[in-house]
Structure I
Amino acid sequence: MHKTHGNFGIDLSNEESLLAHNKELAKEIHENLKKRGIRSFDFMGSVGAGKTTTLEKLSEALKVSYRISVLAGDLTTTIDADRIAAHGVRTFQINTGKECHLDAHIVAHAIEDIPEDTNLLFIENVGNLVCPGDFPLGTDMRVVVVSVTEGPYMVKKHPYIFAEAQVAVINKSDMARAMDVSVEALTEDIHGINPEAKVVVTSARTAEGIPELISALGL
């Protein structure tokens, strides 16, 4: 992303132009999805936080009421896409290679392939708590999934992505005591960064908290 000059100089204009272009394209995507009557959600979070399991549970719970399509982003493999597709929803793999996040350009092309009757779109971003925050994808909401197994400081160490999210999910709550991590403290950290964010506590493996998450998403 950065173009270097000499040993130390960095040309920030290229990065700023890239981010500005992404935001403009994200606006176009949002208008496109809105015209097509598609509700859309971007799920972000670290590898292992529980994004895929959360989307599995959401897909299972909502597939009777909605015509769901899922875009599954990953560096390589179709593992996550295959897991979600097993629940009977249309799933499309996006492999980014060395890129650590999805961007609006990639998504703009991907949504051309989702079925016309889709009215609910989930996007699983590449596992990362840094880069995705800078690249909105044109969705109605951005959701960050964080797990108690990531330790007590993950929210404080990654404020920017939580500042961009409308919903934050604290997952694997059943392991909080074993990990000596306070769910209440994580919630306070999130609201300290983004007072407007809706915080939902889940144990996606057992589907605990999934109804509350559905409500937070307005579905």
Structure II
Amino acid sequence: MYYNALLFFAAIWSAYYFLLYFLFRKKYNAEWISRMVSLTHALAIVRSAEYTAYFETWPFDTMGFLNTHHQNLVLCLTAGYFIFEITWCLYMRTEGVLMVIHHAISITSMLISLWTQHSASEVLLTTWGSELTNPFLQIRWFLRETGNYQSIFGFINDLVFFVLFFILRTVVGTVVAYYLYHATETTLFMKVCGFSFYGLSLVWMIQIFKFGQKKLFNGYKSRIE
């Protein structure tokens, strides 16, 4: 029923990428343009998911329930983006295995939700948590590319990203996993997708923690030298 909308949004995200590439190709490379698209998607999906949560169905109370019309449209919006994104990543070979797995799990859970017309609440809740930190990740990359990463703004951006990632992926993520485990309406397959996503978040949290330790240690070492 909503697959035409899914294809429409996949085409829209692709067209948006090529439009930006056409306009800025002399100044920015393909990865820069792709990250601009990723930033746009993050802002759009976070606001859209919040709308459905606040004005339609509170996700912690409706896991496994029937999707609403607006939830389906938001699923199409974000699934269309991830179809574009995973295609771009595989073609350009810019991302590692974990990121490709992340995209594959996201797309699978979204498509299953659209097909069964259930579980949009938990899928969008998980997507909201993952995409809320995305803008800070993209800003970090932009700062590195422009030579402005070693600045106070770069430090603040990294700090906000680390704190938000820890809160959303570890603290809130654990609460979501608890609710998902006890959700009687959610299918086993969707629970597996959810816990796989949670596992990836923990792996990334460990990697980010190690990076933070290294950055603080190097900063302290440079000061005492």
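Just so it is clear, none of the values below were taken in a lab; they were calculated from the coordinates. Keep in mind that this is a model prediction, so the values were computed, not measured. Cβ atoms are built from the backbone, for glycine too; each structure is taken alone.
Worth pointing out:
- Origin of the derived value 1.03 (Rg/Rh (Cα atoms, Kirkwood Rh), for residues 29-108 alone; candidates I, II): II
- Of the structures I, II, the one that 1.1 was derived from, the read-out being distance in nm of label points 7 Å out along Cα→Cβ at positions 53 and 197: II
- Label whose coordinates, when helix-only ellipticity at 222 nm (-39500 (n - 2.57) for each DSSP H run of 4 or more, over all residues; to 500) is calculated, return -27000 (choices I, II): II
- Which of I, II yields 1.00 [FRET efficiency 1/(1 + (r/R0)^6) of positions 45 and 149 (r between Cβ atoms, R0 = 25 Å, to 0.05), calculated]: I
- Computed 12.2, 39 for Rg and Dmax of the Cα atoms in Å, for residues 157-204 alone - originating structure among I, II: II
- For the structures shown (I, II), distance in nm of label points 7 Å out along Cα→Cβ at positions 165 and 189 is largest in II.
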